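S.K.: Dropping the structures in below, format is structure tokens.
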Structure I
């Protein structure tokens, strides 16, 4: 009955359980275990595989720019990172409370990396995540409007528990872009969390939104219930870059 059992496990898409069952059959040490113990090992293996597959699916759908994780975060570099803040954010409590995170600072200090690391942690905690550069998000909504499916696109974004908006406030918004952004932010206010990563300090966001009323409404929904990480210092890319080695020769000698 072994082969039919394996075939049925595969038919039910329980490949890990089928593989571990084959392994158990070839391991003489398994004979010392009770049936319940052997069965529990099979169930544990399949359950772990299903959790991992679900995580990989969440990460693929998130589309994050970098494969970053908080365990690899460099807290030694002098850029204004507070260990207690990072440890608090790692718990995910802020997501359950529908709070936001604003990450600001000059180019290259790791804003996108930290945003993706927080997104990665959220995905590992079972949270749905979506990463978008703000300009790309607004372009997607403009295309959806032309195709007559903007309402569906906005609803899909609203269902995401953690939205990461990178390169925020890089260009001034058009009238339609302001309306689209307001829809996105308003849908999430008090219901889901958003991470903003940008070089532009908060006081400069009014200029990007380019409308006092919309700017006040958007900032009111983003800023007042947010953790703020204000980075400083030199570019991490420049700091970690290897110096170029230039080989020279003395005059008159062959290279």
Structure II
């Protein structure tokens, strides 16, 4: 992976020596994005057989060729052989054998295969009250309860919220509670956080201490730190909640830019 841009990392919850890394395409000639796997805690890596379109669909109105990037990667906490990935402009992939082989879920997604329907920004797996896969399309959250064979809209995005451009997913309570970051547009001037406490059946807007400076791009939780949620905007604001999103504080320190690299680490 030398010289490649690593966008997503996922660790096997059963065997922490198994780590997956998703990278961004660097040149149009390189047939990425790609998923790499390590079985020795990152000492050595191998490319998996996952296959993605290296560039955004063409033509796309008023945009030059843009190289694709891995935006979502996770391991099913209920069955660590099931691995899920999504790419910003090439939909969703699934592995049922620990990353050895991969299947495209794109033909199972609702809608056509135009850019707006395959533009995905994150993927997560809920364990409570039963297993469900969440795939975050740029303007909605899709839910599958049959390992990706069928999907339903949760109504989280467009026409349901004034900040419909969704960017990241974080889970608590084994996935019964879902947090999503969002914004008015892709690059946007304002963002927000939305929460579902019934596994995407209904949603509520959470109150932040101030209007954000840009969309919320990063959001994170950890099962070892119950109640803690951390969120960050594209241009460096960081917000923290310690009660599962009921009340938030803004950190004094601001950063130049935050994309997706946020994590909660319990101590």
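S.K.: Using the calculated result 24 for relative contact order in percent (Cα under 8 Å, 6 or more apart), pick out the matching structure from I, II. Numbers along the way, then the final one.
M.R.: Values: I: 24; II: 9.
Derived from the structure labelled I.
S.K.: Identify the structure, out of I, II, from whose coordinates helix-only ellipticity at 222 nm (-39500 (n - 2.57) for each DSSP H run of 4 or more, over all residues; to 500) was calculated to give -16000. Kindly include the intermediate steps, with their values, before the conclusion.
M.R.: Working: I: -16000; II: 0.
The structure behind it is I.
S.K.: If distance in nm of label points 7 Å out along Cα→Cβ at positions 67 and 131 computes to 1.1, which of I, II did it come from? Display every interim value, and only then the final one.
M.R.: Values: I: 1.1; II: 3.5.
Going through each structure in turn, the value belongs to I.
S.K.: Starting from the value 59: which structure in I, II was percent of Cα pairs over 24 Å apart calculated from? Could you put the intermediate results ahead of the total?
M.R.: Working: I: 59; II: 45.
Only structure I yields this read-out.
Every number in this text was worked out from the coordinates using simple rules, so none of it is lab data. Computed from a predicted structure; not experimentally measured. Cβ atoms are built from the backbone, for glycine too; each structure is taken alone.
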